[in-house]
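Colleague: The data blocks that follow each hold one structure.
Every number in this text was worked out from the coordinates using simple rules, so none of it is lab data. Remember, predicted model here, so these are calculated numbers, not experimental data. Cβ atoms are built from the backbone, for glycine too; each structure is taken alone.
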Structure I
Amino acid sequence: MARIIALHSHRGGTGRSSIAANLARLMADTGRRVALVDTDLQAPAAHVLLGVAPHSADRTLAGYLTGLCEIEEATVLLTAGFGDGELFLVPARAEASGIHEIIAQGYDVGLLREGFDRLAGCLQLDVLLLDTHAGISNETVAAVASADILLMVTRPCQLDLSGAGEATEFALRLNCPGRALVVNTVPPGTAAGPARRRAEAAYGLPARAVLPYVPEFACLAGDRLFAAAHPDHPLTARLTALIPALLDATPPGAAACAPGGAATPPTPHRAEP
């Protein structure tokens, strides 16, 4: 049974997608079978962060939602070494497919939960990570409602904390079994303790990690995963320490193959070098 973890933030720019991609890499490095689904159709980022070559429009999450492919066909097996683990990616959409074009075609957001269950069961996943769009969208609602754990990502600034009430209400309405908080990009010179307490008070959630701003992260500019470029950095260690809190928090939800289970699913394609 896979643990389904959705990462969400009330506003953009919190580093949510970077945290999702780095956690996916680190979980795979420990021998787990991990998939990251980028459900952010408006502003996809996971394929860039994981260095995946551009895909055709009909082999992405958008392609699945618009009936152009099965979700297994949209899945990329990353070929970089991950010890005994494996890392899969379902990119949100191709670079050439604009969100306006996808909306004009129409798509069935209700297919998301079915797709998540099929991936978790047919790929024999240990963990399914869902990166969501900031704020509230149909895809975000479906992703959070499917999750065992909702990981809220926030910066310690007043702009982010002012939206905590709305974000918390959103999570409570969807009745996600487990909820936690990450406080990201704490500015230099800001004490971690007060930043943690302010965020926890605003969100009413325990902060599982408080991550500082580090110049090395900014210097990468999204060209490489931080955990891959700086495996021995203290920030990588903090991200690694977050993993047990996410995987041991609540019982995982059941995941199964498509009804009937008789058909052999399409094989995920490998990332191009």
Structure II
Amino acid sequence: MPLLRRIALILFVALLVVPAAQAWGPLGHSIVAALAQRQLSPAAEAEVEHLLSLDHVHDLAAIASWPDEIRNIPDDQVLWKQTRRLHYINFHGGPRCDYVPPRDCRDGECVVAALSHYVRILGDRSQPDRVRLQALKFVVHFVGDIHQPLHAGYRDDLGGNKFQVQFEGQGSNLHRVWDSGMLETRGLGWRAYARRLRAEGPVKLPPAIAPLDNPYAQWAEESCRISRDIYPSRHVIGQAYVNAELPVAERQLRIAGRRLAEVLNIALGN
């Protein structure tokens, strides 16, 4: 086979196996974790430190992307396959974004039910510490996921993965732009980015919406409503779009950080 044809074939196969973009990516997930860790109560902070010590780390940011990373770890790929549907929710009722569990979270396979499940395990002191550490990893990650608008959408486009765009002169998709593209335009690492967002002061949370007895469903509905307005009218994303939408993404990171801290304070407090 001629060399150029072989190269083209290799590139084509590589494109086929590139995984779909994940919510926020390592940068965004680390930012959420860092913001939350600074808002922990003393009791929750001590318990987080105890659980993280099992992995010989100190920062929640170090474990924030683990539920995405396990897809590439041979021993954990079965777990990834079992949990990959838990990273998002599809609102099948359309742009009203109202949560109906039998319709939108069949068999408990969505991020709303996943959060309830893993928060319960995390707070159960009768569970082995290793089990609770794994639950902590999922809770940290899924709180980030549920606040990424394209992980709680209603369109049939795989959370914007099928919505092709040109961004910074290259082909991409809307999910990847929200996943990492816009955040990376700041040129900051996660520590510096978290400091920047903390400097903006406490974030005001959105007003409560139904169902009032399920905060995770509320968070998903909020993200779904945001997703209605973030699709560009053209498939070329320029600076004007970034100027308008990056503050929205950063506010979602700040809200996620505050809510993650609240979840951990309740689950791990005395």
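Colleague: Which structure, out of I, II, was mean count of other Cβ atoms within 10 Å over residues 108-115 calculated from, if the result is 16.2? Walk me through the numbers on the way to the answer.
Modeller: Working: I: 16.2; II: 22.1.
Label of the originating structure: I.
Colleague: Further question on the same structure: For helix-only ellipticity at 222 nm (-39500 (n - 2.57) for each DSSP H run of 4 or more, over all residues; to 500), the calculated result is -16000, so let me know which of I, II that is. Write down the numbers at each step before the final one.
Modeller: Details: I: -10500; II: -16000.
Computing helix-only ellipticity at 222 nm (-39500 (n - 2.57) for each DSSP H run of 4 or more, over all residues; to 500) on every structure in I, II gives -16000 only for II.
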